[in-house]
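Just below sit the structures, each encoded as structure tokens.
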Structure 1
């Protein structure tokens, strides 16, 4: 049992999906996993373990932002021995050719967060995905009839940014903005864990297109399916 996850080590599977939203974790457990058991409710951060196509899989909500996912990733990797971790979440498109509901597989994550400069004594860390997981996710998406976008994303600490910093990152090719991937990839590298972020575009900062909150919680079944298929890929 760790500080924020009230589970025994054996309660958590080595393969974990990481949605930010606890309601999304609950939806996945109820609709995708067999014999799912809730192992955590601390601070409302639901965690479940069940089986997907015969493989034991957990789903743990992480909250919003790099500091929040940092807590859960640290504990899952250090205390529970997680080997594969896939974030499934939402992102805002910052390129005009991305539309709501499009799938983005994050190859890397740039960030304006102060976490890594503090961690690396002012240095900049190149936070990258596990290539094996990325390749498996791309194949899983294509098998499902989806053509995903693969590229860099921008992880920010500010959801409401009056300076529109995303425009600079878009100029340098970032596909979308979100709030967790850079920290997940950095900690995965530290602990020797395979990690990936699979993101659904929920809105566009370029066109103003947006999805309602209910669909954000329940409607991203393609992303969930691709994430699970990627987790269990050999």
Structure 2
């Protein structure tokens, strides 16, 4: 499966299932955050940024007191239910930072991704990330990857504060922030609903199928087995 586009000036990529294995996030990062979240909150309640996200959690969960133990319980419940809530993502990012810096783990990258990102950068293409994880978590992911620090390759980061990944308006906002027409930005993801939203906003799209037989080919998005199969000009 080879995919070719011309007139592309920027790449917007998802992370989980696209640049990196879903299992790393599911089997390493999520359990680490769940295990350390109660202690982290207890030790950082005076941190203004932590307080901000605890208050946001309380609001979203309908809890009157942001210092109530129910706030931590709500966060743990969101982790268990895989709720992509912005306050949870922000707090997880802070916890993961400590894990990365301690050397507890390194972020997984599919083997061809670093070289392909560097090749596109050498073509003067701009590179951006759009993930449900918070921007700080995304930056940590790329800084502490198995392939070394890839963060300098990335020109900008977008998370769910921009909008939902399945909402057309999110991709319109991203194109405006990048300063390019949507037609010049190719979006890469393994999730068809995200690709549908990006395509509705005018972006060319590629569905990453790892393994290739996982592709839910509806004819709406070209499929690629890896980044090596994507050729941009």
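Computed from the coordinates by the stated procedures, all read-outs in this text should not be read as laboratory data. Everything quoted here is computed from the prediction, not taken from an experiment. Cβ atoms are built from the backbone, for glycine too; each structure is taken alone.
If you work out FRET efficiency 1/(1 + (r/R0)^6) of positions 140 and 220 (r between Cβ atoms, R0 = 25 Å, to 0.05) for 1, 2, which one comes out largest?
Working: 1: 0.95; 2: 0.15.
Evaluating FRET efficiency 1/(1 + (r/R0)^6) of positions 140 and 220 (r between Cβ atoms, R0 = 25 Å, to 0.05) on every structure, the highest lands on 1.
Tell me which structure, out of 1, 2, gives -13000 once helix-only ellipticity at 222 nm (-39500 (n - 2.57) for each DSSP H run of 4 or more, over all residues; to 500) is calculated.
Corresponding structure: 2.
Upon calculation of Cα extents along the principal axes in Å, for residues 20-75 alone from the atomic coordinates, which of the structures 1, 2 produces 37, 23, 17?
2
When Cα extents along the principal axes in Å is calculated, the result is 45, 44, 32; to which of the structures 1, 2 does this value belong?
For Cα extents along the principal axes in Å, the value 45, 44, 32 is produced by structure 1.
Among 1, 2, considering only mean count of other Cβ atoms within 10 Å over residues 172-179, which has the greatest calculated value?
1
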